[in-house]
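What follows are several structures.
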Structure P
Amino acid sequence: MIEWASSDVDRLFELATTQLDCISSDAREARAVRKSNEFIKLARDMEVESGLQVNNPGMFIGKRGANLRNLQKRTGTMVRQESTSKNWVVYYRNGDDLNIVNRSMRGW
């Protein structure tokens, strides 16, 4: 049984290595630089609200982060959980966007 179950995943590392080899290091570096510049711009240009609480983090985040990604896309915000606590931080452009995020945090 163990041998049979392991046969489902025994090629995953080989597949991952092959996929990474297909992506050039230049492409990975360019993507990393682009993402870094995007986050720098957000952090520089936006207001910050910290210490926010979420009633039900699992529902707020959603399966694989789907709810959170959708909320960020709709509002143009960046929502992160503080690493050392259960508090959340929201980077936002205007009060309306922050209000939508706050209602979502309380609603879940």
Structure Q
Amino acid sequence: MCEEANANYEAGNYYAVAMLTRSIINHVPPVLGFNTFKEVANNYGGPKGAISFKRTMKHLDDASRKIADAHLHETMRASEVLPTAQQVNCTQQLDVLLGEIVRITPKSIQM
């Protein structure tokens, strides 16, 4: 999913990036011991500096959902504004999330 999000971002397919970002955050909670990403953002202990991790995950959850919802759940209107690169760019927050997943994944499983 991350590779597809990166490829779509580079190709300017920002609807796809918004959808894939939502898919990524909906996909990872079990790895962190939760059912939903909102639970991860509110409850995951995280590494040292967990307050920073929690704030970053809350931002990822809130921002990515609001942007995606604004573009994906509206009915057709007389005119539309397409999503932009800036709107769908959650790379910093996703990088923190993926770093934590790598950190807690046993070395024998990492490729």
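Throughout, read-outs are computed from the coordinates displayed, never taken from laboratory work. Please read all numbers here as calculations on a predicted model, not as lab measurements. Cβ atoms are built from the backbone, for glycine too; each structure is taken alone.
Odds and ends about this structure:
- Structures P, Q were shown, and Cα extents along the principal axes in Å at 54, 39, 26 was computed from P.
- Structure responsible for 1.00, with FRET efficiency 1/(1 + (r/R0)^6) of positions 28 and 100 (r between Cβ atoms, R0 = 41 Å, to 0.05) calculated and labels P, Q on offer: Q
- Given 2.9 for distance in nm of label points 7 Å out along Cα→Cβ at positions 44 and 60, calculated: source structure among P, Q: P
- Parent structure of the calculated result 17.4, given that mean count of other Cβ atoms within 10 Å over residues 52-59 is the read-out and P, Q the choices: Q
- Of the structures P, Q, the one that -18000 was derived from, the read-out being helix-only ellipticity at 222 nm (-39500 (n - 2.57) for each DSSP H run of 4 or more, over all residues; to 500): P
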